[in-house]
Structure 1
Amino acid sequence: ECQTKYGNANAWRYCTKVFDMLTVAALMDEQILCVHGGLSPDIKTLDQIRTIERNQEIPHKGAFCDLVWSDPEDVDTWAISPRGAGWLFGAKVTNEFVHINNLKLICRAHQLVHEGYKFMFDEKLVTVWSAPNYCYRCGNIASIMVFKDASTREPKLFRAVPDSERVIPPRTTTPYFL
């Protein structure tokens, strides 16, 4: 797409460099852990997350990989993920991690949720999906989670713009990416 739009891959290269520098996780008010995927059997504490070298592409295995690609599931503890990366983790693992780290919630994304968001494991974990009508064909609602504090949260839901109302801006080349 970048090649077509800008005539070269520079925009893609710059974006991937930025992605390599993004944080692996974020902590809100010391009580809400935000990750893309989920938990890792190699990580028991928040301090272990802080030691992960982030200036790299996502590895194929290990704690960094797991935090990005793991998914919550109805399993006892850990199970092999059918995705081929990360793990499936259950309520027991989530509750232990939340307890050990004095958290109230793990907030994550990574999985399509047709209703926009989904709480699991006695509301210790929430999946928030922010792309409405994913891939222009899933018909799902999107959401964001608004936090007033660690205990007060409210989902805001968004529906996709109907095709008849969607405006596609003209494709003009931005000189910055040339």
Structure 2
Amino acid sequence: MDNYNILYELDHVGRSSRRNQPFFTQAEHVPEKVDITKANKGPVDACWSSTFHGIVSDVLINQKKFELDSLKYIISAKNLVNYLACHDNERLMYLIGHLGKTFDNDAFQRVRLGTILLMTSVSIPLIWQGDEFGQASQLGTNDPHRKIISMEWSLLKNEQNKNLYNIFTHLIQFRHTILNKEKY
């Protein structure tokens, strides 16, 4: 959407209806534009970053594609919503196995690295259901109205999946601690 006026209006109406409560607006603008965020005089608080997903998954699938300048951008943009997977993309664990032909310990090691990048970047992390314990299911059907993907809770019985879950838990606690410091 290139009409920022409507986004300003929607943000204003939303905040007016929730005066004494936190309210957060985010846009999905492909490709992301940081000028859409309030930090850059735009109408919304944050913008989704498909770039983070693309760069990190490419590097973790094919480690020869590493570009430091791209990595610096994706971990330093404050007003972007970064993710390893979402409703529009295959899960990172699936991509590493399917495209990268990497499984078991090596796959978990790569997902842990992606998790650390996601959770320690200055952006806003989005964790898609199941990523926190290494779910590797495909998106499923191409029909956007029928994308129902059940959580595979039984994966938490596996040691590596449980370890990945614990890494997410510790990194969330770490972010919470850092963000609650006065000087952050």
Structure 3
Amino acid sequence: MTHTKRVLLIISGGIAAYKSLTLIRRLREHEIAVRCVLSKAATQFVTPLTVGALSGGKTYTELFSLTDEQEMGHIRLSREADLIVVAPASADLIAKAANGLADDLASTVLLATDKPVLMAPSMNTVMWHHPATQRNLSALAKDGVRFVGPSEGDLACGEVGPGRVSDPDEIFAMVEK
């Protein structure tokens, strides 16, 4: 019997969150099961309804959901996946993960997992180059987190430079490895 690969996709806040919709479709096209967690900020850019329709399942947004947390939902979500993908990975969520903070569902899942994690950073160029961000990335890399991107190009703020989330096909290629 063949095991279906299971990905938990964490979508953090930022304009690049819309690209996660293409990633969900790509994963499903290749028969990879996808469950999705949206940070509170992500819900300002993509809706749980849209994400759920594309992923074919429930979209998780709340750490303190009465129905999900009765079953320790954050633990279950973190353990039932073969891989956790964070795309886009905001500077905020990267900082939380690097420092072991767990104040929302996305950061709590990352702290509770023993599975591989792949992050696709997305932020303004100045934020990307900031020493705090670079320290956080270094700490996560030492912890075994893999990264894809960011790529260089036009950013939503009108600036040009590194900080664009990698193309969904690039992220998908890393998932397949």
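Read-outs throughout are calculated quantities, based only on the coordinates presented, and are distinct from any laboratory measurement. Keep in mind that this is a model prediction, so the values were computed, not measured. Cβ atoms are built from the backbone, for glycine too; each structure is taken alone.
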(request) Using Rg and Dmax of the Cα atoms in Å, for residues 54-93 alone as the calculated read-out, with 10.8, 28 as its value, let me know the right label among 1, 2, 3. (result) 2
(message) As an exercise: helix-only ellipticity at 222 nm (-39500 (n - 2.57) for each DSSP H run of 4 or more, over all residues; to 500), calculated from one structure in 1, 2, 3, equals -11000. Which structure is it?
(response) 3
(request) Identify which of structures 1, 2, 3 gives the largest calculated value of mean count of other Cβ atoms within 10 Å over residues 46-53. (result) 2
